[in-house]
1. Thinking of P, Q, which structure, once mean count of other Cβ atoms within 10 Å over residues 14-21 is computed, gives back 17.4?
2. Using helix-only ellipticity at 222 nm (-39500 (n - 2.57) for each DSSP H run of 4 or more, over all residues; to 500) as the calculated read-out, with -4000 as its value, let me know the right label among P, Q.
3. Can you say which of P, Q returns -0.35, -0.58 when log10 I(q)/I(0) by the Debye sum over Cα atoms at q = 0.10, 0.13 Å⁻¹ is computed?
4. With mean count of other Cβ atoms within 10 Å over residues 22-29 computed per structure, which member of P, Q shows the largest figure?
5. Compute FRET efficiency 1/(1 + (r/R0)^6) of positions 70 and 94 (r between Cβ atoms, R0 = 41 Å, to 0.05) for each of P, Q and report the one that scores greatest.
6. Of structures P, Q, which gives 0.00 when FRET efficiency 1/(1 + (r/R0)^6) of positions 6 and 38 (r between Cβ atoms, R0 = 25 Å, to 0.05) is computed from the coordinates?
Structure P
């Protein structure tokens, strides 16, 4: 009986570890998405500021190219950061997709003959329907 609980605890620990890892991956993707949204807002605001500066210069008939170039360089820097974050998010998304597409290896798992559920190789009974897996 203690062997059963030992195997159960081992399986539970492994499940907790996997859930913790997936949670961390989702948090990283969420953090990147938040940064992307913030950078898009920064870019939009910087472009609006450039428009206001240009308008005021034209209105007052005093054109200062250095001011416009400075704002333009700021927008280019935001665009570069945005591109980097979007690339990182795409890599994270692809990494997560590839993990979820990985087929379950039949060498390390046992398929229940009754319900088809995937069980750890060490399981004696199916975790879904309770059918005995090994003789």
Structure Q
């Protein structure tokens, strides 16, 4: 059996975003893993996600991870996916400056859409704020 993380990144490389749906409680787990994040059942199956959500907060990093240092400074935030799970990731299209963050912060939550971007040698799931 192929490891879940391998399949997850393979699907991302094809432009697809998948999580796991629990067959016992119908909850969605993202990123995917072998057990439901809500009821801990292992009775899960792959489930394609919409790539839609809302960003709930944004911030910027002073000390980025080594793999992503070349992209710093950048903005990250917490996204609530349309299907329910929360996911912390990069938010594209916002300048990592205090005045830009404040302008966005005053409008939160905002609709976002997923994008897959090659960063640090990996396909990374990021979100972009939808145009108003």
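Coordinate-derived values only; no laboratory data. Being a predicted model, the structure only gives us computed values, none of them experimental. Cβ atoms are built from the backbone, for glycine too; each structure is taken alone.
1. Q
2. The value was obtained from structure Q.
3. Q
4. Largest calculated value belongs to Q.
5. When FRET efficiency 1/(1 + (r/R0)^6) of positions 70 and 94 (r between Cβ atoms, R0 = 41 Å, to 0.05) is calculated for P, Q, structure Q comes out on top.
6. P
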